[in-house]
Structure 1
Amino acid sequence: DWLMRKGRSAPRDWLRDGRYWRADRFGRKVPLSPQEPVRHVSLYEAQAYCMWAGRRLPSEAEWEFAAMSGHAAFRWGDLWEWTCSPFEPYPGFAPDAWREYSQPQFGSHQAVRGASFATRMRMKGVKFRRFLLPGSNEQLTGFRTCSLQT
């Protein structure tokens, strides 16, 4: 539905080059590698892929559980990852000294988890959460999917 309304068949920054796809990487169009995660996609683009693939985005809780499992198949830290969870306070939330950082974004932004290769070390951690507007694709943000069954 979103793809049709936007008239897109691929993420905004992708370009078809014959039978290959190219994407922006630091200001240059480079071939997409099937071995690398998809990046610079909006929540809507991630959701459109999930609908096409018969899958879904994980919730924040599912993402965190998998990241804390230590399972080798769940590697994180290359990209921020979209979740299906709106950015809301956790139970027991109390604003700290930077209350204007997160509190005003509750309800209007989507939760992203993980970290990108460009994230400062002090902000990398399984429990750290960020927020983005659903249409944003300028960040180093990608996604992973999970089964429709819960």
Structure 2
Amino acid sequence: MEKLSKFLEFGCIDHRLYWRIPDRQARELYEVQWRKDHPTPWRYRRLGDIFWKLCKGEQIAEALEKEGVDVLALETKVRYSVLQQVAFADKIVDDARKQFGKETVDQAIEENQQFMAQLEAAVMRLTTQGQKNQNPKRPRLQLIKN
């Protein structure tokens, strides 16, 4: 679940996602919502409750497990939501190839991948140098990989 949560943060085009998940006995439903760019992106509550409970991505599975929520059902629904976006992105690429030509789109993708690799290498160098120097006046950078 933590990997899916991290993927949502960096790869999701939606700013909010919402699911209804049953408890393990299938007697009650819980509302689960994910919000992009929020300090505590996950929140959940029993259907009909007023107040949400907040948590971070690395805590969501454990928190819902304690509530008796079917975490496997949530993972399945989150994975489906992510794969819907992947399919949509694939359609965009296919449509772009029809509009601009396969070679043009493939070249743009390749150039972007090269740029991202160069950017990642630059950040890695800066973070490595920053750790060696331990200069408190320099900003600290941290590389986050998907």
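All of the numbers you see were taken from the coordinates with simple rules; none came from a lab. Only a predicted model underlies this, so the values are computations on that prediction, with no experimental measurement involved. Cβ atoms are built from the backbone, for glycine too; each structure is taken alone.
I have -19000 for helix-only ellipticity at 222 nm (-39500 (n - 2.57) for each DSSP H run of 4 or more, over all residues; to 500), calculated from one of the structures 1, 2. Which structure is it? Working shown, then result.
Details: 1: -5000; 2: -19000.
Structure of origin is 2.
For distance in nm of label points 7 Å out along Cα→Cβ at positions 24 and 56, which of the structures 1, 2 scores highest?
Numbers: 1: 3.2; 2: 2.6.
With respect to distance in nm of label points 7 Å out along Cα→Cβ at positions 24 and 56, the highest-scoring structure among 1, 2 is 1.
Once distance in nm of label points 7 Å out along Cα→Cβ at positions 32 and 48 is calculated for all of 1, 2, which comes out largest? Before the final figure, lay out the partial values.
Working: 1: 1.1; 2: 2.1.
If we compare distance in nm of label points 7 Å out along Cα→Cβ at positions 32 and 48 over 1, 2, the biggest value is for 2.
Out of 1, 2, which structure matches 29 when relative contact order in percent (Cα under 8 Å, 6 or more apart) is calculated? Show your work: numbers first, answer last.
Numbers: 1: 29; 2: 18.
Structure of origin is 1.
Looking just at mean count of other Cβ atoms within 10 Å over residues 64-71, which of the labels 1, 2 belongs to the structure with the highest value?
Values: 1: 13.2; 2: 16.8.
By mean count of other Cβ atoms within 10 Å over residues 64-71, the leading structure of 1, 2 is 2.
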